[in-house]
Structure 1
Amino acid sequence: MSEPHVYDMIVVGGGPGGYTAALYAARAGLDTLVLEKLSAGGQMALTEQIDNYPGFEEGVDGFTLAERMQTQAERFGAKTEYAQVDRMDLTAVPKVLETSEGTFYARTVAVATGANPRELGLPGEAALTGRGVAYCAACDGMRYKGKTVVVVGGGNSAAADAMLLSRVAKEVILVHRRDTLRATKIYHDPLMQAENIEFRWNSVVAELLQDGKLTGVKLRDVNTGEETTIPCDGVFISVGRKPATDLVEGQLTLDRSGYIVADETTRTNIPGVYAVGDVRTKPLRQVVTAVADGATAVHMAEEYLAGGE
């Protein structure tokens, strides 16, 4: 039997970090493959307008930016295989990736599987995404300038989103199921002092109201069961994110929240394996930080392939 083809780098996930890694790897002359289960862009592709990615003065929609990133990487020779990765053996030599389209082998692997926002699980939530329901204030906040928005959650991400939105929205209503925030104390005073932030304690969103787009929410008091209707233009759901790390659990070191432990070098506990983008431990998860990870991972991979790691 012939020897299997071994890629210099396989990138798992075709988001902005993944395709940046593919671009840098291909330009460096590495034989590169991207494994993507759906389409380029990941969470970015679902964002209608991105205004904070440098170089697009009028903004750009996430789907278009994703397609450009894929085309650019493939221009230099990176290949894309649309496949669901079912299992990886990252300690094998070469590393083994079993997928719905067959088994692939690589000397290095960049894990760029991303993290998905946790949903509330309400009827109509998916259909209203981009039409009043959002999960990223930094991405979509400016669409609600001068409008009324609801932020759901009580942790650091919800507090940060509420503060960011208070600078652009007319009114921000923070809905939390408890009577105090879980967010660190540094957020409490600024939130309380903001004149356009209102708190709805001991409350959950029971229903999303719509007429083709979001028109309001129905809140339920967790203690009394009483329901109230809040008209609003947007709902930002900030109840955490779930990293897509099921494939690497038991192989790569994960933190308490399930993110891959990797510093700014993107190196993981297994030599030749790198964590890129939202899937790794980091203070800020944005498109621009994901693409930085992709470039760094390839730099470290080149050192590894040259015998330097």
Structure 2
Amino acid sequence: MRYRYIAIRLLQTVPVLFGVSVVVFIIIHSAPGDPVVNMLGIEATDENVAQIRQAYGLNDPLYVQYANWLGGILQGDLGQSLTQNRSVTALIASRLPATLFLAVASMLIAVVIAIPAGIISAVRKGSASDYGVTLGALTGISIPNFWLGLILILLFARTYNVFPPGNYVPPSEDPVAAIRHVALPAITVGTAFAALLARQTRSSMLDNLNQEYVKMAKSKGLGSRKIFVRHALKQALLPVITVAGLQFGYLLSATVVVEQVFAWPGMGRLIWSAVQQQDYPTVQGTVLVVATLFVLINVIVDLTYSYLDPRVSAS
């Protein structure tokens, strides 16, 4: 039954990704302006524009362009960038590690802060700790990422010089420098994520602490610690895992503004510059890769949930 559930979930990703590719293709080609003119500049002649358009197949009907692009994707080719004279696959390969590193660091910060805070808030409902966590969560959700990033740079990079203001360093080259450089961007991205996760953890814990099986365990004389760890906490973390997985997918696409603020050379900056320059292949390829990662993360979350709770795959 579980293998059947896995196969169904994987097959469901195919129409989703196909729909994403169609929507992205239509939207980017509906934008006003000519990407070839943007690429060549204002001094471009009509002859040069015609040659470039012919070379990149931009004179073909849209359905032909889409079919050619889709055929290239099936062969592992995302096309050639119109502005950087490199393949889109190479551009993504050079930028994706930075975005994944930032997303993972942001998620770790959020999880380390949010889950203990949410548990304490639920266990001590109505106390000063509970109100403090609730207020902190509302504040974290309300603060814009770009504003928080600028404040962190001003305080910890310029005024006190504790952390550098961004700039990606691969962990394989210098792990300590990599952590120091990712600290401020990760805190910026992870703040809203931590706030959302803390609220979800608190809500889930309160719901499970009020369940009948917890009350029955108390009536049997089981210790509070054993009831909390073996019964309430395990069940309460199931929806938290789902939210965390989904939010990790969102982190891959939510770093556009933060990467601009911290000059972080990731996928967000690549998409931003490609949209400004109307680099069709780069926008299409990057968005498709991000969408694919997001869908795969959702599948992994579903499979993890079904493993922790077999009733999911059975239904």
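If helix-only ellipticity at 222 nm (-39500 (n - 2.57) for each DSSP H run of 4 or more, over all residues; to 500) comes out at -24500 when worked out from the coordinates, which of 1, 2 was used?
Among 1, 2, the structure yielding -24500 for helix-only ellipticity at 222 nm (-39500 (n - 2.57) for each DSSP H run of 4 or more, over all residues; to 500) is 2.
Out of 1, 2, choose the structure whose coordinates give Rg and Dmax of the Cα atoms in Å equal to 23.8, 87 when calculated.
Numbers: 1: 21.2, 72; 2: 23.8, 87.
Traced to structure 2.
From which structure (1, 2) was P(r) over Cα pairs in 5 Å bins from 0, in percent, for residues 110-293 alone calculated, if the value obtained is 1, 8, 13, 14, 15, 14, 11, 9, 6, 4, 3, 1, 0, 0?
Values: 1: 1, 8, 16, 17, 17, 14, 11, 8, 4, 2, 0, 0; 2: 1, 8, 13, 14, 15, 14, 11, 9, 6, 4, 3, 1, 0, 0.
Comparing all candidates, it corresponds to 2.
Say we calculate FRET efficiency 1/(1 + (r/R0)^6) of positions 46 and 198 (r between Cβ atoms, R0 = 41 Å, to 0.05) for every structure; which of 1, 2 gives the highest result? Walk me through the numbers on the way to the answer.
Details: 1: 0.90; 2: 0.10.
Result for FRET efficiency 1/(1 + (r/R0)^6) of positions 46 and 198 (r between Cβ atoms, R0 = 41 Å, to 0.05) over 1, 2: largest is 1.
Identify the structure, out of 1, 2, from whose coordinates percent of Cα pairs over 24 Å apart, for residues 6-117 alone was calculated to give 24. Working shown, then result.
Values: 1: 24; 2: 48.
Comparing all candidates, it corresponds to 1.
Quick check: 27 is what I get for relative contact order in percent (Cα under 8 Å, 6 or more apart), calculated from one of 1, 2. Which structure matches? Don't jump to the answer; show the numbers that get you there.
On the way: 1: 19; 2: 27.
Attributed to the structure labelled 2.
Ranked on Kirkwood radius over Cα pairs in Å, for residues 54-181 alone, which label among 1, 2 comes first with the largest value? If you can, show how the numbers build up before the last one.
Values: 1: 18.6; 2: 19.3.
That would be structure 2.
Between 1, 2, which one scores greatest on FRET efficiency 1/(1 + (r/R0)^6) of positions 86 and 206 (r between Cβ atoms, R0 = 41 Å, to 0.05)? Don't jump to the answer; show the numbers that get you there.
Details: 1: 0.60; 2: 0.20.
Top value of FRET efficiency 1/(1 + (r/R0)^6) of positions 86 and 206 (r between Cβ atoms, R0 = 41 Å, to 0.05), among 1, 2, belongs to structure 1.
Comparing Rg/Rh (Cα atoms, Kirkwood Rh), for residues 30-69 alone across 1, 2, which is largest? Working shown, then result.
Details: 1: 1.06; 2: 1.00.
Largest value of Rg/Rh (Cα atoms, Kirkwood Rh), for residues 30-69 alone: 1.
Throughout, read-outs are computed from the coordinates displayed, never taken from laboratory work. Everything numeric here is computed off the predicted structure, so don't read it as measured data. Cβ atoms are built from the backbone, for glycine too; each structure is taken alone.
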